[in-house]
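Dropping the structures in below, format is structure tokens.
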Structure P
Amino acid sequence: MVRQRYAEATREVVAVLQNNPENIDALYTLAAIEQTRILDYESYDIDGARFLSLADSLSEILEKRQTTLRGGDSLRCLFYRANISGGIGLMHAKRGAWLEGAKFAIASSALYKRVKKADPGHLGAELGLGVFDYYFGTTLKWIPFAGNGSVERGLESMELALRAPFPFNHAAKSSYCWMLIDRKQYKKADSLAHTVLRDIPTNTIFLRIRALIALWTGCYNDALFLGNKLKNLSEKRAPVNWSDLITSYYIITSAHDILGQKTEAVAAAEKGLAIPMPPEFKNMPNVKEHIRFLTEVKEKRNKRAK
């Protein structure tokens, strides 16, 4: 899953469930794989409804399963339920249903607190609590029934979550990078992303983070290098990650344009606009934004030519 081989990971989990349908680790991992895949491809509107159906079903199964468990197994099942509830909340929010997303996020937070009460040193729960506190202290603080989020408390929890057992430490690094970017702590976010890429050089989730940071911080030659690497890796993935691919062209075109390399910028923009992208992906918000930018760069040259 962390190497972005989602179909292979799903097949392995399904094989486990065929032998043991009540395996709580496999049941949770099935939801985690699909959530990670959608976050990676940013295909919330395309695949989100299917995830919500799957997550609701798995959540019900795990809740019933927990009644038969004791000790560490019961606590682990509770933690998985918290994660799935948080995933449901995130998917609703990404699809524009903010209040529904907030409802599940609050329910998730309550479950995480139960985990922490039973095991105060549970670092995996810090990830969920950190995400909740940070975003309900910033982006979602307008929601009246959400309680009081705390940015500082959220960041402290994320620092702890970086030491959580694998794969939760990996998920924490991705979430924390975006929080740091939100706070314009680009150097720290870049360093964190770089630690992942040292172990998994082909991970496009963290490569995209580094490429965007290079562009935003004025390191345009680095942006060109990382943007091209992101483009090449995105093209090779099956299925192609259209979001990453158009983002790579946005980065490359932007860097060339700012460096005054107008011919190269227009050439990159034209190549990006010529991508044979399926129509449903063109309606994704970030894709539409990048296509608009590439179109503007191309049209500027046409105006100058006239």
Structure Q
Amino acid sequence: MPDKNRNFAPSFNYLTYLMQKYLVILLSMAVLFIGGCSPALKLTKNQQAKQAFDAGKLEKSLQLYEEIIAEEEATGTLSEENHYEEAAKAAEALGDMTKAESYYKLAIYYNTASPDTYQKLAVYYRQQDNISKESGMLEPLEKSFPESKAAKAERARLYQIYIETAQWQKAVDLWPPTPEAVQDETLLNTYFEANQKLDNAAVLDDISDQLLKLNPENKAANEWKAISLYNKGENRYQNELQDYENNKTRKQYKIMLDGLDTATEDFKKSLRIFEKLYREQANKTYALYMANIYARFGDKAKAQHYQKLSQ
């Protein structure tokens, strides 16, 4: 007969085994919990920083962002979240532009900067009247984010810098800085000047025509038009004489006369412009061109008159 009072309690060794097993399970869960919570904790801190910023708790927001940055720098990692830029915004909102500049520059260094970062620094340097640093922000903004709102807003300023610093080719390459620039006489004048500096004669006729449509009294365009017509007439005049000198036939003589008539028409157009310009300003250069034109017309008296005025 079985003993009803027999003790069925687990042995001491079996209890020890169970405790060790549960301990291993608990430790494993703890490791998984800690490992799984690290990103969540960081994300939470990031969310807290954003919430603090939105709530106007700028010092708290900056503190949290700086903690996140310190953690990332300590571990040699860089989050996809732009913590440098966010920290910069918080510092800027607190009025600490020195710290903000530092964080904005770090965002650029780590290639996480948005177009707004370049624009903010460009405006900051513009306020400091540091054109070198300003262009150092606007050029990469234009190169890396040409279609961004920031780049489009700053393009006219970058163009202006190129003109002010005599970087003529860069100015020409950036034209037009705005869609409206082609209808802006002042801007179009600078584009005309840049092409003159580069000796881009092929486009100057078209630009001068555009300027004269905007303003028939535009001095630079009228000067170019007068000189261009004079050169056209003089070249035709010289070529016709040379062709006849090389082939003195009746046919060539007739060709020369027709060509000289064409050259004369260009001289007349040029003269009208130079006379108008000279009435506005007694410029010696204008007088010299007029003297040469009257000489081609065979009017010695006027040619000598303007020759004296050109001296």
Structure R
Amino acid sequence: MSRMLDVTRPDRRDAMKLGLGLAATAAALPGVAARAATRLLDPANPDDARLIYRKLRYRTDDGLLFSWIRGPYMAAYEGDLIPMYALNLGAIQRITHNPDGSFNLIDLEISFRVDAQTGERLKTLRNPITGETVPVGGRGPVPTHLKVSADNDFVIPDVPGQPQYDHSHVPVSIFPLGRTEMAMRDRSHARVTAPDGSVSYLNEVSTISAPRDQVLDPRTTSLNSRVQSNDVRSWPAWLNMGARPGTLALFANGGKVSHFADLPDDWHAMLKQYYPQIAADPIAVLDGKIKIPAATW
């Protein structure tokens, strides 16, 4: 433990420190010298900016991530925003870094389409624009294996029989949010070609923030962060919107948390009801040791 500086009866060593002024005195306090010697990350530096991105959205070392978002999907139609349904999503991810600066990502998203007012899971939806009641589409919680490049771009392989993605990632902007937080705005665009040749579009914009001192400290590898997630996409086929002009837009909030138990309580309750195997052992499902049927609901 560092010896406390006695300014009332300094010995020769203390007098030398006092002669150096306030900065030297502060450096004698426990932990301060280490902090002073650490260069803070600079968002204007491209290498630092890549680390900040990974720290806020993922992590800079190997390990697990847990995140969630929730909010309504609204139809932008005839000059209005019309609530359609809401999303209640939790995700478990595993990060493994590669020597070339890229990393492998296993992503297990468990999303529930729910009533925008009650939060109850939907089996059918009465489309407020068409008046038609339609089955709610969806995909079961199957782990997805992806690679993220050293520049934090998704490497999406072409898989025969699966949708093909033409994906572009807009350079991230990092900025202060108030006096105590640092944020980044992450934007991407995807042109998706379905196996039947139909084309749809997905634009995503996320704003992710965390305490400034943790974001800029190079010693922190992962953060609990706040997320504002928005996307604008073509009409999903299951809504049966036909040739009507318009788009579907998500207005959601969420966060990245440290533990599986930190995900929202109502999401956990829904998970236990509909996917008890995942609730019992989520990491085994993430790693493919337990298989969940790829149901459409």
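Computed from the coordinates by the stated procedures, all read-outs in this text should not be read as laboratory data. Keep in mind it's a predicted model, so treat the numbers as computed, not measured. Cβ atoms are built from the backbone, for glycine too; each structure is taken alone.
Can you say which of P, Q, R returns 155, 47, 27 when Cα extents along the principal axes in Å is computed? Don't jump to the answer; show the numbers that get you there.
Working: P: 74, 42, 37; Q: 155, 47, 27; R: 86, 43, 41.
The structure behind it is Q.
When mean count of other Cβ atoms within 10 Å over residues 130-137 is calculated for each of the structures P, Q, R, which structure yields the highest value? Show your work: numbers first, answer last.
Details: P: 24.2; Q: 16.9; R: 12.4.
If we compare mean count of other Cβ atoms within 10 Å over residues 130-137 over P, Q, R, the biggest value is for P.
If relative contact order in percent (Cα under 8 Å, 6 or more apart) comes out at 20 when worked out from the coordinates, which of P, Q, R was used?
On the way: P: 10; Q: 7; R: 20.
It must be structure R, since only it matches.
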